[in-house]
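The numbers here are math on the coordinates, done by the rules we state, and not lab data. It should be emphasised that the depicted structure is a prediction, and the values quoted were computed from it without experimental measurement. Cβ atoms are built from the backbone, for glycine too; each structure is taken alone.
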Structure 1
Amino acid sequence: MVEIRENEDLTRLNSFGITAKAAYYCEIRSIKDLQELITDPVFRQNPFLILGGGSNILFTGDFKGLVIHPVLKGIDRIETKDPDQILIRAASGENWHGLVEYCVEQNLGGIENLALIPGNCGAAPIQNIGAYGRELADVLDCVDTIDLRNGNYKRFSAQECQLGYRDSIFKQPEGRFFFISSITLRLSTKNHIIESSYGALQSILPAKNSEQHTIADIYNAVVEIRKTKLPDPQITGNAGSFFKNPVINKDSLDALKSIHPEIPSYNTDNQHFKIPAAWLIEKAGWKGKQKGPVGIHALQALVIINSGGASGKQILDFSEDVKRDVKTKFGVTLEREVNAV
């Protein structure tokens, strides 16, 4: 029977290392556990929060409800009719980077650019995680869920997940009741499509014809970049990228370029352009800036760090200071990638 604990310490379950407690807490190790849980009065009478790897959450206080922590495990290979492709189904409690490592070792292509993204597999479609020219949307086949309102199973196709830039149906009101039990990815077994155009990758990749790069080359380059530029949350509390890259229209971009001609931008659909939030934050003078135990990482302006002992409110207030300053200096509104609770 599923065990529900009271007054549970969540410090170990969030990568910021924020001290917070949950009024109630349980671990889900099977679908049976989940089906038992939704009949329990504690679940029915309290707000709930599904907490996976804790790498994209900022606790601003204790959670006065039930924290549901998925620890489902398992990685399965599913053959397809196409010999060049295979389906990989991963349980939601599997570590994301562990899945990437497994796939690279098996020479399965498609997620090598997403190495060392913190968190578990269940959170991957919620955020539509992405890095270095690739997103989960490029390889997602389907997501298996349980509806917490009635215990019914529902499979979402990739299209039904409504994946956008760090967005999905699971972040919308109608999607928050779905507990993700597993994700299924469609990966290549050969003739891999290598994405190496990202500038930072080019400076790390082995010096050879780009057509000769392997998925292992990409994986190793991404790991090297991330280990060099990003702090280890086991040592310094952080949630990776704190802000999304803002998307603006062409008129706004032209106005910015008239003042800052060097500003980088990436065309998304001919009418809208993505601006690196890290560039805006650094240009505004925040990179490496510290206020007490909270600051911006010295090597990556997108990362807010907890140097030790910071509260969630201190981190949130600091992030709002950064947002206001960027808005004042550039007229661009930053949006948090991290969820504040």
Structure 2
Amino acid sequence: MKAMVIVPGKEGATLKWRDVPEPEPGPGQLLMGVKAAGLNRADILQLKGLYEMDRTAEGSLAIAGLEAAGEVAAIGKDVSGFSRGDRIMGLCPRGYAEFATLDHRLAMPVPAPLSWEEAASIPIACMAEYNALVTNGRLQAGETVLINAASSGVGVAAVQIAKFYGAKMVIGTFGIPKKLEALEALGMDLGINYRTENFADAVLAATDGEGANVIVDHVGGVWLKDNLRCMAVGGRLISVGRLGQRTGELDMEFMALKRLKLIGETFRTRTVEERIAVAQEVARELLPALADGRIKPVIDRVFPLEEALDAQAYMILNKHVGKIVLKVG
């Protein structure tokens, strides 16, 4: 089969389109004939050696990718409930390939109305943002939510999930004016261009000084001080991404007086069982809304899989709204 393999080089690692052995499903696994793979910031970090590869065995090929959608091509031992040809999507290490394996308990059925590209955009975005807003953020109907970097692939999912769970006001930050209309169409109530105004001041003004009850932050430490400043008493800040900086200024007295909760989120340190629990909860809670259009996958651009490097370069420009997807074949 063909796959995009991470290859070391003098100027850093790169991706190469290569012939590699087709994987075989082990016990409890499915073999997926990949139709599309989602592109994530972590894919870029993989090339920089800043995101550990998930290998099934020592010395296995460093095939890129973290999520994919496709058809069940083969079924491993001790797997029930699946048939060849079933449409599935899920967290899928080494998903930049024509075939990939995944634990069958991580596989979610693809709702009938969705294309392969839409399906590939769902697993990481919906699992991360559901886990941030609902599980960790304890979002309640009537609360105010702030989503930093709302136009990203995970950000547009967060906007919709927050509205789906009854947020009174969903506020999002963005840096390019043309993104505002697209975000408003997804249900965002207030957009803040962080390049032209201080987002913390804007949040406090919009909430009559009360602040946001839940903040989903994809930026990181560079915004920590302002995030804390515009949080409501008892507010919850969930750190999903740290694109801006890994460290920030923390006034612990301010945090204590406002009784704030700062919560870190990542899937890298979770066991397979923990990932499975999130996947199954998302399948139960969000798939019906994805099937009937209450939550909509947002695709910015589709690249052929063999042009994954170009797709990553496009992501670095930060001009997209929603997910960038790689199409197989």
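Which of 1, 2 yields -1.11, -1.52 for log10 I(q)/I(0) by the Debye sum over Cα atoms at q = 0.22, 0.27 Å⁻¹, for residues 83-162 alone, as computed? Matching structure: 1. Mean projected area of the Cα convex hull in nm² was computed and gave 16.5; which structure, 1, 2, did it come from? Answer for the origin of the read-out: 2.
Where is distance in nm of label points 7 Å out along Cα→Cβ at positions 43 and 147 largest, in which of 1, 2? With respect to distance in nm of label points 7 Å out along Cα→Cβ at positions 43 and 147, the highest-scoring structure among 1, 2 is 2.
When mean count of other Cβ atoms within 10 Å over residues 3-10 is calculated for each of 1, 2, the greatest value falls to 2.
Quick one: distance in nm of label points 7 Å out along Cα→Cβ at positions 67 and 291 came out at 2.6 when computed from one of 1, 2, so which one is it? Don't jump to the answer; show the numbers that get you there.
Working: 1: 2.6; 2: 2.0.
That value comes from structure 1.
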